1. Hey, mean count of other Cβ atoms within 10 Å over residues 102-109 derived from one of P, Q, R reads 26.4; which structure?
2. Computing distance in nm of label points 7 Å out along Cα→Cβ at positions 214 and 310 gives 1.3 for which of P, Q, R?
3. Name the one structure among P, Q, R that distance in nm of label points 7 Å out along Cα→Cβ at positions 38 and 174 of 3.9 was derived from.
4. State the single structure among P, Q, R that was used to calculate Rg and Dmax of the Cα atoms in Å, giving 23.3, 68.
Structure P
Amino acid sequence: MATPIQTVMSPARYVQGKDAITRVGEFVAPIGKRPLIVADDVVWGIVQQAVETSFAEADLPVERVGFGRFATPTAIDDLVTAIRERDADVVVGVGGGSAIDAAKAAGHLAGIRWASVPTAASTDAPTSALAVVYTDEGEFIEYRFFPHNPDLVLIDTRLVANAPVQFLVAGIGDALATWVEARAAARAHADTMAGGLQTAAGVALAELSWTLLHDNALQAIEAVRAKVVTPALEKVVEANTLLSGLGFESGGLAAAHAIHNGLTAAPQAHGLAHGQKVNVGTLAQLVMEGAPAEEIEDFVVFTTKVGLPNTLTEIGLTVDDTDVLRAVADAATVESETIHNMPFPVTPEIVVDALVALEGISRGIRAEHGLPEPVRYEHH
């Protein structure tokens, strides 16, 4: 048995601020001289002018390839080919989590460096040394792990303020799981995604992410609705992107993300954002843990106000979907899943029971606080 170690990992540089995209060339230039940008047409339409100007100032050529919807094995392999054809020495993923993950995975396979430029604060993918690989339909296949994090993460808060508000809300759902999962992994003395036990730093960053979200999320959502950048928005972007990224990777994942991965197998939940499904996983984890009633109540009230799903109804399921819930629970508890970082053994039955229980729990709390009843999600 190897000697136990504690470890923390992080990107080489994190850059955040209003109009940060106008300086992207300055931060990419020290990493590579022949960048390949990966961005879909919508994202490129938004950032092209700023990137081209900034790259010209930094004496960098502008080469861009498009991107589909998910980081699939084929999409990643196609990117490797594009990197080799152009002899690129750094790949820059611009846009959402899947484009960024595909760029990381392809950069790793091609043996070059990689940078993340998220255009929304919708997941903590940009900072991590792993990629989540999906099928064309968006079903979870696997995590792919890399020996290091991105050389650069650059996020422009003006782009975040101008992106649809549901992206920020989804990012809050993803980030709220970080502390709940790190806390459980701490109790279990579980190894983290960073490949060792937690450091105090990893756990503290996970908790800071939770604190910043509780203090700033509602104000940040209003800022995005108004398309303005405020200090509250800056804090939430940092919580969603940097702190949640460092916190999940060096603090440990547990049940919430495993249940998310299970939920990708439910056709009814297709089309929902990563963070929306994670939020249902976080509440299910709190129920599984037998968390204090007050903590569960706070979580349901807060996430309802934020606009995140905390019932089965809101992810297109009902308590009577026995077969689907069982399939979700089976997928969430496969041997390789992070649910086994919980401080007690988890079976599919425990997961099904928690998912069924959270419907009534959430509905009761919402009614008690005069909050809206859940609206059924319909996947089109």
Structure Q
Amino acid sequence: MRMVFRWFGEGNDTVSLGQIKQIPGVEGIVWALHDVPAGEAWPIDKINQVRDQAAAYNFHLDVVESVNVHEDIKLGLPSRDPYIQNYITTIQRLAQVGVKVICYNFMPIFDWARTDLHKLMDDGSTALFFEKSKINDVDPFELVKGINQNSKLTMPGWEPERLAHLTSLFEAYKGVSSEELWGNLTYFLEAVVPVAERCGIQMAIHPDDPPWPIFGLPRIITGQESLRRLLSLVDSPSNGITLCSGSLGANPDNNIVSMINEFHDRIPFAHIRNVRVYENGDFIETSHRTQDGTVDITGIVKAYHDNGFEGYARPDHGRHLWDEECRPGYGLYDRALGIMYLWGLWDALERVQPLHRKEGSV
């Protein structure tokens, strides 16, 4: 397991590279060019700038999260081909700085949804919260306003240039079925995966968050069967998964340990986080500790270890602790605590049964 930490860039993150450097075992940053709109090719000079910033702290740039997919590609519009070509150009440029994994998603309009970004917990911390009944009733425009109203930082998945066209996007998705979305994903992957394979890069799709339809929009990457179908679309080691235990864990029917056992050789990137799911379908993001949520974090780490996982992993959304002012879900303190919990589980497993690493691996 190779530990990495998501960083949103100079001037766009309350957490500094110097602070990340002090977290034991973190070897690289998970990054993106958040100021480049979806559909545009990433400029090589901006890519090199992040490379140089990371190199100053001896961090690698192996994992990118995310190179966003333009909505015209998801919709299957005639205009999608130039956007796919820009995506291919970005893949080729990222290969020049040693990128090994590109995390992306294929969620219509919204990358994720929560109804409260700072839900008060019993211990005095706050966390991201999803109230299922509220999401069924809320106007999506009101949700957008609530998520962006107080943030001076970019919110991944809620970029202003995308949300400025919310009305037309909802209109465009009217009548788009899940099967049509699968077809559009297939078209995209058939174009980009061969390029990624030649570049030594693995495309790693992120599951839908939450893993069910919202606002009448189709969601297709929701569980084990859909991940199996995804991998069959293009049979290549470069067609892979970002297995997010928090996104998939919002549905208690998802057996994440089983997914790791089945797909471990196609999981280059793991998001490991916990959620507590309530009987009414609400869920809140908790500490990474197994006992604090509904997701079997201990079993998940053991499954990765038992399968000889040598991919990249990061703690995902954390609570907001000790009055930290930060991007919702992406503060320093709880994610650092999460890393140490994950390392504690991993080190205990290593003590019992050391991982037999492949020849030449780190």
Structure R
Amino acid sequence: MEHQQPIRRKIIHIDMDAFYASVEQRDNPEYRGKALVVGGLPEGRGGVVATASYEARKFGVRSAMSSKQALQLCPHAIFVRPRFAAYKEASQKIREIFSRYTDLIEPLSLDEAYLDVTEDKLGIGSAMDIAKEIKQAIKEELNLTASAGVSVNKFVAKIASDMQKPDGLTFIGPSSVERFIEKLPVEKFYGVGKVTAQKMMNKGLFTGADLKKLSLAEMTANFGKTGAFYYNIVRGIDNRAVQPHRETKSMGAEDTFPYDLTTIDEMHAELDKIAQLVHDRLLKYQLKGRTVTLKIKYADFKQITRSYSHPERLNDLQLIARTAKDLLAVTDLEDARIRLLGITLSNFTPIEPKQKQSSPQLDLFE
């Protein structure tokens, strides 16, 4: 493989601080300064933590933790259900602030995004100054705080944004990138999960400097395609561009139930509700998909998926629900206790706008 040369860009990674919880504390004065958990309620079987305020995080409460465990760690915590409409509205306003400076915005979720400001709209020039202005605008206009990482590539900017939370701003300049990555523990590498991190440490690889000692062949032999990616990363090379128009690969919805579902009627009723959510989202984004996937999680946490691809793309509510129920019927439901159901549509194409008979066919991607 030809050795890559780093492309130097001015990249900012913005990550909102405890976003859902911060919106709740902003909108509800009684939550301010309190340990707040946004997500499933701990009653019944309990749900999952979506995010927690920094007051709750001091007690060890973290995203993706069960709400019951969160309550054990922080008995005085206040639990609230998510209000996604409010978070989406705030996210859209944050995106408007970003767009004052650049059109090269790659959202990763409602609360984080990459910005390429190599050439900024206002001619400011300094990525640090732009990041400061964005943080200040978010604080003044939305009464929320964000942390920012600024560097020459996406990988380093992403890690930098997490270094001084909350309300942080971290700059890793071109001359510091390799040294920064060499000192970085492998578990802090963005994209390295617990399993891969443990595999690395089992091989005596604890930092970027340790990874740097391995040849490209050794990295790919041990870690496959991602090995080649990290071979470049530890040398400060990440030439991925900020992608303003990320293609939607799938769209779905799922629900974890307060108590196990044990009858077909209960399951069908829940699938109807989930299918309605999926249908509404497809219409909102003007999408049709061919493949319907049913996700089932049993009471023992065993999880399976079943898929069916239709010959034509669809967004019909009844057909989505019926397909999901048909997929449910071919699973082993004898004595089944189900804690979660989900429906996802994939293999998309946008819905074509209606044209007059005499009009030529337009290419939506032209």
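Each reported figure results from applying straightforward, stated rules to the coordinates on display, with no laboratory input. For clarity, every value in this text was computed on a predicted model and none was experimentally measured. Cβ atoms are built from the backbone, for glycine too; each structure is taken alone.
1. On the way: P: 26.4; Q: 23.1; R: 16.0.
Attributed to the structure labelled P.
2. Details: P: 1.3; Q: 3.8; R: 4.5.
Computing distance in nm of label points 7 Å out along Cα→Cβ at positions 214 and 310 on every structure in P, Q, R gives 1.3 only for P.
3. R
4. Values: P: 19.9, 61; Q: 19.2, 56; R: 23.3, 68.
Source structure for this number: R.
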